[in-house]
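Down below are the structures I want you to see.
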Structure P
Amino acid sequence: MDNKPKPLSREELKKLRKPIKNINVKHMESLTRLERFAVWITDKVGSMEFFLIICLWTMLWLGWNTIAPKELRFDPFPAFVLWLFISNVLQIFLMPLIMIGQNLQGRHSEARAESDFEVNVKAEREIEAILLHLEYQNELILKILSKMELEKSK
């Protein structure tokens, strides 16, 4: 008799199998309201739409305060002090929010990588079990064939 391990039964394999969880849903459920807001801000600020809105707003602001009649300008050229102040305030508020959002997205990425690793380990275990079953079946078939040949030669 061979010293090869007997393959696991289907019941044993089912006991080893843990259900796969959607890490994306699990991550979103773990976030607080403020963290979800930070991720939302990060997603929106990091979009092309936001970039275009800021560019358009800047062009309108600068254009109005350069070309409009002098009495209608609210932040006249060349100062643009109000625009500089508003843009700095915007940056001051957005930078920490973006960093928080990126940290949360980094945690999410790590959780996804961990989940992928678990799935890969499960797949490897199942493939190994399938290979063991195939080897076991191959041995049984060879034994049956050798018995058939012995009976045939008699």
Structure Q
Amino acid sequence: MNPIPEGFHTITPYLVAEDAAKAIELYQAAFDAVEEMRMPAPDGTGIWHACMQVGSSKLFLCDENPKQQMLVGKGVRFYLYFDDVEAQHRQAIAAGMQEAMPPTDMFWGDRMSMVVDPFGITWTLASHVREVSDEEMAAAMAEQQC
């Protein structure tokens, strides 16, 4: 299994917006962005995760979630794919970043962790470890408590 999913680069910007749906509409009009997927928040109050294609690059977006701000931060964060998320997580901590989440298997098929740099920027580190069907994704989303 390739630890970087097909169509992705090592770094993907992740925007946390006050109104992700309006941001998506704006980026479609301004940059010819194509919405590839959207996961509504489990409580139905916005977008939990969306992926857009802009030219040759991907862009992730989500709505602000006050319950998760401590974990995900506000504004811009980055999602990085590596061959070995555990090794990269250890390296980031050794370099002076703080752990926000240890390496964990996620329902969408990535093993990921989060670190925060001394400047307040959140970095999500990941390796793609398994393919997940649309049915598995829908069932996992239904179980999420956000």
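One of P, Q was used to compute distance in nm of label points 7 Å out along Cα→Cβ at positions 62 and 94, and the answer was 2.9. Which one was it? Intermediate values should be presented prior to the final figure.
On the way: P: 1.5; Q: 2.9.
Here the read-out was taken from Q.
Output the label of whichever structure in P, Q has the greatest value of FRET efficiency 1/(1 + (r/R0)^6) of positions 30 and 134 (r between Cβ atoms, R0 = 35 Å, to 0.05).
On the way: P: 0.25; Q: 0.75.
Evaluating FRET efficiency 1/(1 + (r/R0)^6) of positions 30 and 134 (r between Cβ atoms, R0 = 35 Å, to 0.05) on every structure, the highest lands on Q.
A value of -7000 was derived for helix-only ellipticity at 222 nm (-39500 (n - 2.57) for each DSSP H run of 4 or more, over all residues; to 500); which structure in P, Q was it taken from?
On the way: P: -27500; Q: -7000.
Derived from the structure labelled Q.
Of the structures labelled P, Q, which one yields 0.65 when FRET efficiency 1/(1 + (r/R0)^6) of positions 46 and 126 (r between Cβ atoms, R0 = 25 Å, to 0.05) is computed from its coordinates?
Q
The value 1.00 for Rg/Rh (Cα atoms, Kirkwood Rh), for residues 22-109 alone was derived from one model only; which of P, Q is it? Each step should come with its number before you reach the end.
Details: P: 1.18; Q: 1.00.
The read-out comes from structure Q.
Can you rank P, Q by relative contact order in percent (Cα under 8 Å, 6 or more apart) and just name the one with the largest value? Write down the numbers at each step before the final one.
Numbers: P: 37; Q: 25.
The structure with the largest value is P.
With mean count of other Cβ atoms within 10 Å over residues 86-93 derived from the coordinates and found to be 16.5, which of P, Q does the value describe?
On the way: P: 11.4; Q: 16.5.
Source structure for this number: Q.
Please compute Rg/Rh (Cα atoms, Kirkwood Rh) for structures P, Q and give me the label with the greatest value. Could the numbers behind the result be given before it?
Working: P: 1.47; Q: 0.94.
Checked P, Q; max of Rg/Rh (Cα atoms, Kirkwood Rh) sits with P.
Taken together, the values in this text are just the output of simple stated rules run on the coordinates, not laboratory data. These numbers were taken from a predicted model, which means no experiment stands behind them. Cβ atoms are built from the backbone, for glycine too; each structure is taken alone.
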